[in-house]
Structures are given as C-alpha cells and as structure tokens.
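Got some structures for you, see below.
Values quoted throughout were computed directly from the atomic coordinates according to the rules given, and no laboratory measurement underlies them. The structure presented is a predicted model; accordingly, all values stated were derived computationally and were not measured. Cβ atoms are built from the backbone, for glycine too; each structure is taken alone.
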Structure 1
Amino acid sequence: MPVFPITFSIHESKIINEIPIKTKIVSSIIPNNTCTYTYNTEEEYYNEYKSSLFALTMKKAGWDCMRHYEIIANGCIPYFIDIEKCPENTLALFPKDLIIKGNNLYEKHKNKKNINELTITEYNECLNLINKLVLYLRNNLTTKKIANYVLEKSNSTNAKNILFLSARTDTDYLRCLILTGFKEIFGAKCHDYPKIEHIYKNEDNYTNLYGRGFTYSKIIDKNERNNDLDITVINDIYKHNYDLIIFGACHRGLPFDDKIVEYILFNYPQNKIILLCGEDIHDCDHKHLNKYNIFIREL
C-alpha cells in the first residue's frame, strides 16, 4: 500500500478573518526558551502573535510543529530557521515557498526596532504575504481539509462509519487534530475509542496537557459522540459494522488485546485500514506497516 506524507493542521475557528494591527516587528516568544512561554491562556498567547509582524520558529524534535500553524493562523509571518534543509517529503503539504519569502522579508527588516520604521510599501508587502499564508492555511491545512486529504488518498471518501482507535488518550497532536477533522465531517459516525476527552467542549481545565491544551482542546461538541458505542465496540468490530478503521498513533501501541488487533488486521480489507504516524522520528520497521495505507508526519 502507498505511504503518504501528512502534517499537523489547525481548526478553522482558530484562523483570523482580518489581519490585526501590528505593534512590533518580532514576537518575544522564542522557541526552546521557556522563559518566554509566559502566557496562561490561549487568547493571551494568540494576541502575542497577532501584535507581531514576524515570529521565530524552527525544527525541534521534528520539522513539523504546532507553532508554525499558530503563527500563521494569527496573521503573523513565520521566520523558519533552516527551512531549506527540510526533507522534500517532510512538511510536504506546508507552503515552504511562501515561508522562504517570509524569511527573506525577516532578514530585510529584523534590525528595525520599531514598526514605524517600515515604509508603507514595506508594511504592505508584509501584509500581502500574510494574506497569502492565511489563505493557504484556510484552503489546505485546516483539520477538516487534512481529514479529507486522508480520505481521498486512501480512496475512502465513501466511508460512512469509522472507528478511530488509540492505545493512549494523552496528547498526540497528529492524532488529536485528524480526529477533530473526522469528527467535523462525520460527527458521531466517527467513533473514537477510547474517548479522547480533551478534544470535546467541557468545563475541564486542560492546562496540564502538553502545550497547555492550546489550539487543539475543547473544539468538538460533546454530542458528536455516542458513548453507548463503547459498550458494543468489540462486537461491532467482529460484525464489521465499521467500513473504515484508523489507528490514530500506530507507534504508540494498539488498543485491545492481540487477538482483536490481529482480527482487524487480517479480516478487514487492507485498503480499509489506515495507520497514522505522528512521531518525530519514524520507525520504518513497524509490523504490518507496508500492508496498509499509512500517513507519516516526518517522512
């Protein structure tokens, strides 16, 4: 089966509708410098990017990073260090050409101390690039767009009932974001098992989650899940009540015991099984990997 590149994504509700007024050249948030991670709420965090013309981002453990999307979604230009060194099939869906243009603008303006030092022409040039980045994000990299990309590449656009399996329920950006996109498309017809509680709207405080839960938590209405399906999930698997099964994080273990997992892998059509790998380092030796549609973030 084919291997496809994939990236993170961002929910459409997080993307600005109008470019905010800029008050400074470069954001004070510095990747890997935790002293600059001073924001207690998502709104405060986003406002920092909204007020800035540029923001630094870079490869961390992997090339793909939630910060890239948050910067663009808030109308800010990423200065992406060493983007030219990114492998061709990694960040394959990301607008690398636009990012390189942003890097060139950053180099041109980085030594300016005040936003007023930019001429009107220079400022408008930056705004024009921001518009292109935001439009690209909205048209290609929302959670719903990436979920549809998975369906199209795996020839699964006719799927009606989907089982989305995870071994763990803690933060996994790729799993959480793609599941969000599938819930947008299918609602309760996409059943996450076990329940990924933090993607649903509720009163819980998720600041203990990785990244304080910013951007990926509390998005989906809780009514978009049929909790009764948890009781029948094993019987539903054996009855083939699902026409598409997705393993949301294939390198973080698989749910159920080996007997049930093997039943799925050997009794469902191979083209009706999708594996997602959101790891920073991809392990190509995973058992059964090449038999199914697999989407790999750091390809």
Structure 2
Amino acid sequence: MNEYEPLRQFLELSRSLHFGRAARACHVSPSALSRSIQRLENQLDEPLFERSHHRVALTPAGERFRRHALTVLEEWQRFDRERTNQYGSLTGTLHMYCTVTAAQSVVPEILGELRRRHPGIRVELATGYVSDAIDRLRGGDIDASIAALPERLPAGIANRDLGTTPVVFVAPRSAGPVRDAIDRRRIDWCEVPLILPAHGVVRDYVEDWLEHRSVRPNLYAEIEGHEAILSLVALGYGVGVVPKLVLDKSALRNRVAMLTVRPELPDLRIALCVRERSLSNPLVAAIWNT
C-alpha cells in the first residue's frame, strides 16, 4: 500500500545513511526522498536525522521511530500475506542477502528447492560483503541472509547450519619478494606482508592466531571482500587469508597457492540466518523449512 512507502523510504535511509543510495534503492529521486522525510519529521514535530555536508545520522527520535516503523511494516506484511494466501499458494517477495561466492555455491540449491515448493514466491537477492550479512538482517531491510557465524550471534537472530569451509592462508604463485619470503624454511610472520579482511569472523580468527604466536603483523592492507584479497595476493602484494570456498570458486585460484600453517585456523560455519520474530512470516518460514 502506498501509505506505507514513506516508512520504507525512512528505513532504507536509516540503513544506508546516504540520501543518494537510499533514493536509488527506493526508485525515487533524492529530492523526493528528502521531501518524504521532511513530511515525516513535520508530522512527528521532531527531526529524525542529523544532516551535514558530509554526514547523515539518526537522532534519538529517529532511532525510536525506526523501531516503530519496522514493527508497523512487519505487521502489515504479515497481514497482507495471510490475506493473499488464505485461498492459495504462497506469494510475495522474499528479500535475501549473501556474498557473490555464496550466490554461486550455496544459494542455488536452497532457492531451487524453494522455487520447486513455492513457485509463487519472488526472491530479491542482494550481494555484498560477508561482514554486513548480520547487520543488514538486524537492520530489517532483508528477510534472510547467508552468513558466516561468529562465536556468538546477536540476540534475536536464529540460524540454521548449511555447512563449514576451511579458512586458509594463500600466497602468490609468481616469483617475487613475497614468494621468496615464504619459500624460506621458516616463514617470518612479522616480516611477510599480510592482506586481511577489515572486519568479520575471518579477521577475528587471524587475530587470535597471530596473538597466540606473539606476532606483530606487517599489514599491507585491510580491505572488504575476500575476492578482493585474492586479487591482491595474485598480484604479489602479500599473503592473504580467505575461506577455501571463496578460493575454490575464484577465477584466480590457479594464480595463488595455499600455505600449510600450524595450528590451522578454525573452520568457518556458514548458516541461513533470520530474525526470530520473522519466523511467523510465511515467506521466511518457507525458506527456513527448505
């Protein structure tokens, strides 16, 4: 219903904190989005966002309204689906998020079975960094995500294990200073340049590994995206750490080599994650049970 569109626009802006990106996601112009937010603020008689030339941030009132908007939209979507589906099969749109690698490896089997059971469900699949999977789910702009599980999930998030993958050190195959450093009998981990994820579970694993070996690493780069790490490693800039699943699916897998390290890093657990309160949503329940 059109009357709920301002709430959707508000939630998208509260997630991205960027008028341009939020406007593109909502298929409106930045000026139209700005007017929609201003109307909400006028109705509430208080500002929802702090705006400057370089920064957009939620105000305390905006954070309270975000929780309200999430609840209102979830209730409407639940009612609409129950109304639509009471006489037929499930229909509606399921919003999912995963990495590019997961979209090519894990997701096809899940969505293939979901489509077989519920052909009326439309899936919108967004891809991005694995470190964003849980945050985007908590933010309410997606219904389900394929995520790497941390040791402790945030409260209110349910998960269903999909499997594990080793986490491996990779080095360039081509000759160069990095290759020379790792071809020595004993690798000096304080000397070898490391290319690590900026955030996330894999980064936590590596930091624990380095700390237990009393290594102060020589960080060449801290970047988002395991695929980008492989690119820099293949070019000879350093040694990287990535899930083996990413390596196996990468076009660069023949340009890098796995290193044998002891002790090995823990395996990465991959899971389907949803908000617990969303399990009452028939579409979320459908993929959960798939």
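Tell me which of 1, 2 gives -13000 when you compute helix-only ellipticity at 222 nm (-39500 (n - 2.57) for each DSSP H run of 4 or more, over all residues; to 500).
Working: 1: -10000; 2: -13000.
This value belongs to structure 2.
Match the computed value 9.6 of mean projected area of the Cα convex hull in nm², for residues 122-241 alone to one of the structures 1, 2, and report its label. So the calculation was done on 1. When Rg and Dmax of the Cα atoms in Å is computed for each of 1, 2, which one produces 22.2, 70? Here the read-out was taken from 2. Quick one: distance in nm of label points 7 Å out along Cα→Cβ at positions 154 and 218 came out at 3.0 when computed from one of 1, 2, so which one is it? Working through the options, I get structure 1.
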